1. Can you spot which of 1, 2 the value 41, 29, 17 was calculated from, given it is Cα extents along the principal axes in Å?
2. For the read-out relative contact order in percent (Cα under 8 Å, 6 or more apart), a value of 32 was computed from one structure; give its label from 1, 2.
3. Assign the value -7000, calculated as helix-only ellipticity at 222 nm (-39500 (n - 2.57) for each DSSP H run of 4 or more, over all residues; to 500), to the correct structure from 1, 2.
4. Tell me which structure, out of 1, 2, gives 3.4 once distance in nm of label points 7 Å out along Cα→Cβ at positions 6 and 38 is calculated.
Structure 1
Amino acid sequence: MLSVENLFADIPRVRPEEIITQIVRADDIRIERIVSFGQASPPGFWYDQETNEWVLLVKGSATLCFSDGREIDLVP
């Protein structure tokens with residue numbers, strides 16, 4: 001059944017941790033809404049994972065840091 005929802009719905013003003021909501025899950029894909037309130041990974045921590053990610057920033061800003069030293073600043 002098709003469900004239409006707003007990505008900005010049900011987001012509290014302040015929360016001590018990220019909110020992760022699963023939107024779609026199938027054999028080869030997982031789409032999640034991740035709402036962050038300024039949380040960041042600890043310095044020197046790397047997400048070593050076996051899956052690829054595609055990131056879409058719709059509000060706010062973020063910086064992606066790569067192990068080779070590159071940084072990409074994201075803004076909508």
Structure 2
Amino acid sequence: MDVPFQYCDELGPNKIIHVYEPELALKGVLVVDNTATGPAIGGLRMAADATTDECFRLARAMTLKNAAAGLPHGGGKSV
């Protein structure tokens with residue numbers, strides 16, 4: 001399987017965005033996992049050692065939590 005598609009399955013993710021701002025030494029990842037039931041909601045985690053894998057798992061957890069709560073939202077997360 002190609003590395004860029006290692007997270008893809010029937011639920012998502014819709015988007016994975018990597019951000020790098022060298023002047024601030026800032027690296028970030030945004031994952032919009034699923035928007036089938038509505039806009040994605042989730043949080044922002046500040047961590048120097050965050051990975052794409054961690055961000056994907058957190059975004060997927062938000063998708064499942066929102067579905068379990070019956071909310072009209074998908075899941076997303078940024079680290």
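1. On the way: 1: 44, 34, 23; 2: 41, 29, 17.
Only structure 2 yields this read-out.
2. For relative contact order in percent (Cα under 8 Å, 6 or more apart), the value 32 is produced by structure 2.
3. Derived from 2, not from the others.
4. Considering all the candidates, the number was obtained from 2.
Throughout, read-outs are computed from the coordinates displayed, never taken from laboratory work. Just so it is clear, the model here is predicted, and its values are computed rather than measured. Cβ atoms are built from the backbone, for glycine too; each structure is taken alone.
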